[in-house]
Structures are given as C-alpha cells and as structure tokens.
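These notes open a run of structures that come right after.
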Structure I
C-alpha cells in the first residue's frame, strides 16, 4: 500500500510558442484546466501503475477543490484523509513551449494546511510505502517521516522543489529522489558531488537522480547503476518527474528490485513526456507494460 502526503492543485496550462522572458507577455491560443500538484500527480501515477493508494492533503472551500480531486477519484485513490481548509485550493500556472519545456508558478494555498496527524499510526507500518515531496509544510513532512521511521514504513521523498529538511528526517529516508537541479542544490549543502554516488556517500541513504534525456541513476548500500532513457519524442515534460516517482514507489511497493523499478519508472516517465498535460499524461500499467516489452525487444542482444 502507498500513502502519499502532499500537494493537490488545479493546473492552468498555457501552450505557447515560446516561454516568456521577464516582463514579456506571450499570447497562446487557449488554456487547459487539469488536476495537478506533485503529491496528487504521484498518487495518480502510482494508482495507474496498479498500486493501492491513499492520498493525504488539503484542499480549499472553493469551486477548484472538486476539480482538483476528480482524476484521483476516477483512478480509485482513497481520498478519505483529504481535509478541507480555509485557504484556497492550490493552483499552478504552467507555461509550455514547442520543445516541451515548461515554466511553473504555484500558489500553495490549502496545501500548507496539510498536517501529519491526518495519517494514523496504523498506516505507517511495514508493508506501507510513504511518498512525500516539498510542496507542503516542511515541519509536517519531518514529523511524518520520524513517525514512519518508528513505524517501519518505507519512506520515499522527492526533494521537489529543492529546500531544507531537518537532518534527522533526511537521514531517516530510504530513498531520496532528485533531478539534476535539486541534486546540485543538495550537493552544495553537503560539500559533495551531485551524482548519486556522491550524495549517497555524504548522506548514507538511497539516492535516485533523474537525468532527463540521459536516463536516471541510483546509489544505495545494496547496489548502484544507471538506466538509459526510454526513447520518445518530447511533447510536454510537465509531471514527468512525478510520474517517475509514483511508478518507482509502486514498483518498489510490490517487491521489484531497484534496477527493474528504475527501468519501469523511466519507461512510464518517457510515455508521460510524449503527451501534453499533467495527470492526463500519466500512463496506465498496461501502457507501461507494452512500452517496456517493446523496448526490451528492440534492445541489442548481450554479448
């Protein structure tokens, strides 16, 4: 079972010819509204990959809340621990360009009201994978990590966006997922190299670093390695990192080894990049299975 503690947003997506510079207005043909937020995206990705998922977070008292939760509900995610607060539902403005790059601004709103005590101790036992990001209150994240470590759950944190976390909470993680920018920030804080091996040596926890078109790498006490990127034509990179995190957590939760889980997450993230949107771009387990099989069949024979 996967418990995701994190952000729930409604995304406003603008497809533009190019990304705006400071002070520049760029006109696009239309705007899409779509559920998003790193926590909700990761929960949806895990659920579509076949995991049993509980979402924990907070939305506002406004009309955006139901729309922000619609895809999670359709994907069968348990929403019984999503609270309603006094602040507006989280909202993100996402600009994408013809190359699939994006600029994102987020109004956190009710996400800052999510509390660790929304998760009961019984959910933080062995057999649970707890997934977190940094779009909610960092102190609540740290409290929940400590409780999960005491309860025996597997703990996966996506350090997105990059920012500080209490040292004892950071040391309690099983898997820390960073992209290249987040890895550079973390490495600077700890005086080490930004690759997975350097961060693992400095922190003593499992590290996964995603590398965009260059794939991903990991380093832990048990193993280390690199996975090539799944070859695709990039349409929109929005939610790709969240897709990777959610599918990796789902794969580990059902007992896959790290190398196989990384490979599966990479294929799913590639499929996500080949489509426009946030949660609408997340693949199903069947789609990832087919793409994984096709990729394996086309790979050169060993030896």
Structure II
C-alpha cells in the first residue's frame, strides 16, 4: 500500500511539521446501531484546504510527551487527541523517547470538520517519520482507529468512502477540484448530543440507497454524481435546535452554491462552488457578521503534508 508521504529512505531528522487538513462530509448516513453501542456509518469524506499544524521535536532532555497549543481553550493533557495519538504511536513502536509537540489551530473546534482527528493522524505520521518506522497507511490507520472514527480517513485522503465505525476506508478519485465556503457559526455542536437528538427524533433507519452502495465500489466519480447524492442525517435534528445553521445553508444556495450541507454533526455548514470567484462572492455575503468564521478553501485539497 502506498504511504501518504514521501519515501521513508530520506534522512532521519530531529523535528518534523505535519499539516493536518480539515474534512467535510459530502454524504453522511447514520445506519443501524452496532452490538458495541456505536452506530454503523456510511460517509463520503473529502479534505479541504484549511490546515492545522502539528510540529513534533525530539526532546533528549526528558522522556515525556509535552504538548503545547496556541488555543487556550484546548486542553494539552492526556485527554487531548494529539497527546493520545503520540502515546499510542510510541507504544506501538516500542520506543522510549521524549517529544515536544506544538499544535497550531486554524480549524475551528466542535465544528464537524475533523480537526481533532486530523491532528491525531498527523501526529502518528510525524512520529512514523521521526523514528523512521516505515509504517504503511494501513498500519497507521489501525492505530488511529482506536482514537476516533474519523482518524483512519486521513491516511487515505483526499477523498474516500468510509464505513462501519470508520475502519473501512476506500479511497475514491473525484475528477476535479472545487472551491468550498466554510461557514462556522462561532459555537460548537457536541457530537454525543447530536447522536442523542437523532436517535430520539427519527422514526427509523433509512437503508443506504442503491446509488450510494454502487458509489462505494467505484474507484472514480464525478461532481455531477456526488451532487445528486448529497445528504446528512444530522441536518434534521441539528437544524431543529439551531435554525441559524439551516439559514446559512439556504443563504449558501441562494449565493450560487452547487450544493450546501452540514458537515459531520455540525456546526459548520459548507457550500461547494465551481469557481473561486463565485466562492469569494458568497463568502463576502457572510463576512459582515462578526460572529461567523468564514473560510474560502479548495476542496479535494490533498493529504497530510510533511515539512
């Protein structure tokens, strides 16, 4: 299996920086509940060009994982996904090393954009590079699966169909790139709450459609095909509780988006545009509202990136 970065024969180094992209869900179906209490998911995910940075450095003066972050609202203790990913990777490698990790956040938190999962994947990849472990994408994804259902996707980006609890990932090529306008309302939506709302408000589970099932077996698709399939099961309950998000979706469509959708369980709503100029005009519509965070980025943006 190909690795999500350049050849591991390059010289070892004492520090590495990994750029961790956000993701959006172009399709998100929440299916039956599993015996372990989690739900089976079926989602088409794609990276977008909004990135956090995870800088990892060997620290010979100590034998700990020491994490710092430029966002004071994010804990840097053992509960942080970056810390947990570093600990899991070191344990898997059976190495005893000290690491200083600096996390620089640009992806909003609690936003449905997969920032924490991407950061975790970036950490595993960075430690693979620092220690010259030569892990495959599949090996790194297996470590990541224990940390969160979105983590394995980032080793198969930019676009993939993800199923089960996130452990079944199949990369798919979308013919060309588009531009995305990400509109975050400035407040988070807790994933656990969203699942509870979905479970209590829907009458039953709608089976996966035949076109989606067929898409999962393809190696390539087109935007025209994707646009005809977009949906997110969380929109109903989340929009019912936060009408501002539904209005953002309607506004994106009125501003010319080819599609607009809630990403993940929210709170970010995104619109897809064919041209950068159209995306920037739509973004300008929202930018007078100071409570919103608005980003214009390329979709289908690529993989975890090492410097």
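With mean count of other Cβ atoms within 10 Å over residues 78-85 derived from the coordinates and found to be 15.9, which of I, II does the value describe? That value comes from structure I. With respect to distance in nm of label points 7 Å out along Cα→Cβ at positions 14 and 246, the largest value across structures I, II is given by II. Using the calculated result -10500 for helix-only ellipticity at 222 nm (-39500 (n - 2.57) for each DSSP H run of 4 or more, over all residues; to 500), pick out the matching structure from I, II. Only structure I yields this read-out. Name the one structure among I, II that relative contact order in percent (Cα under 8 Å, 6 or more apart) of 18 was derived from. Derived from the structure labelled I.
Read-outs throughout are calculated quantities, based only on the coordinates presented, and are distinct from any laboratory measurement. This one's a predicted model, so the numbers in the text were calculated from it and none came from an experiment. Cβ atoms are built from the backbone, for glycine too; each structure is taken alone.
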